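A short reminder: the numbers here are calculations on the coordinates, not readings from a lab. Keep in mind that what you see is a predicted model, and the values were worked out from it rather than measured. Cβ atoms are built from the backbone, for glycine too; each structure is taken alone.
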Structure 1
Amino acid sequence: MQRFLLQSERVLAEKPFGKLSWLSGPQVSDAQDLAIMEVHLQAQGGHSFHYHADQEELIYVLAGCIEQWLEQDRRILSAGDAIVIPKGMVHASFNCFAEPARVLAILGPCRGVDGYQVVDVFDRAPWNTWRTGPIHEAKALSHA
């Protein structure tokens, strides 16, 4: 399906970590190769340690700052910064700052009904010891 997706038509879904809006994927555009979402991370929110078994991901920071993990490497990313995450690599994104942050998450190829599949590991060693507190326990992206 080829279509325009106007901002006024987009729906922001409430999630435990903030808000999510799909831009591309099977449920929005019938895309089979690109799942794209804009994620609004509330202050002190985050998507704890997880991986995508069969998907590569690019996270591009649109606004604000995030604490980005890639395996045991941790960096602060701000607007204009990005990270490319190979398939199967554990990562996490936290907004440990006072202001909201927005990121564009691009995954490919599409997997599952929503175009996005995640395996949570935040409750497994060693990931469950690397970061503690409310952000660490934030639930993974919900497909509901």
Structure 2
Amino acid sequence: MSLIIVTPMEVALRIAPDGTSTYVDVRTVAEFVKGHPRGRVINVPIEFYHPKTEAAHPNASFDLVMAHGCSRDQALIVGGDLGPRSSRAAEALIAAGYTNVTVMSAGLPGWQASGLPVTGNNADGVSYVSLLTPAKRNRGQPLDPHKISI
């Protein structure tokens, strides 16, 4: 499977208030709150790390939160850091039937190197907890994508 890769500058235009895409930051909550691209962004970690051993554990609720928060045809841009998490998450989304998935090249470091704005916004509609809780309560009922905070 060949993933479509987009540059941070392209992403900035697509996730701006008048843009048509949602950026899915697949880093951990702790990484996300330290800084992420400003725009239409949500945090849905693809994995978590054990606090003592730092062993990676898949996020068992990744599919649930994505199904609740994003439609299968919604324009999604997956990003994170320089590691393989973004590509793995994008491949998982495509395998789950999402039809408009791209990956941001160079992750947050590339975003910052391009001089693009970073924020620590972790409000409702953006934070993982605010997306996870209703997804678990309302399995099968999608979230209104217009409620994503920018």
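To which of 1, 2 does the computed value 44, 31, 27 (Cα extents along the principal axes in Å) belong? Structure 1 accounts for this read-out. When distance in nm of label points 7 Å out along Cα→Cβ at positions 55 and 87 is computed across structures 1, 2, the figure 1.2 traces back to 1.
Identify which of structures 1, 2 gives the largest calculated value of mean count of other Cβ atoms within 10 Å over residues 39-46. That would be structure 2. Assign the value 0.3, calculated as distance in nm of label points 7 Å out along Cα→Cβ at positions 15 and 111, to the correct structure from 1, 2. This figure was derived from 2.
helix-only ellipticity at 222 nm (-39500 (n - 2.57) for each DSSP H run of 4 or more, over all residues; to 500) was computed and gave -9000; which structure, 1, 2, did it come from? If you can, show how the numbers build up before the last one.
Working: 1: -1000; 2: -9000.
Structure 2 accounts for this read-out.
I have 1.32 for Cα Rg over 2.2 N^0.38 Å, for residues 79-126 alone, calculated from one of the structures 1, 2. Which structure is it? Corresponding structure: 2.
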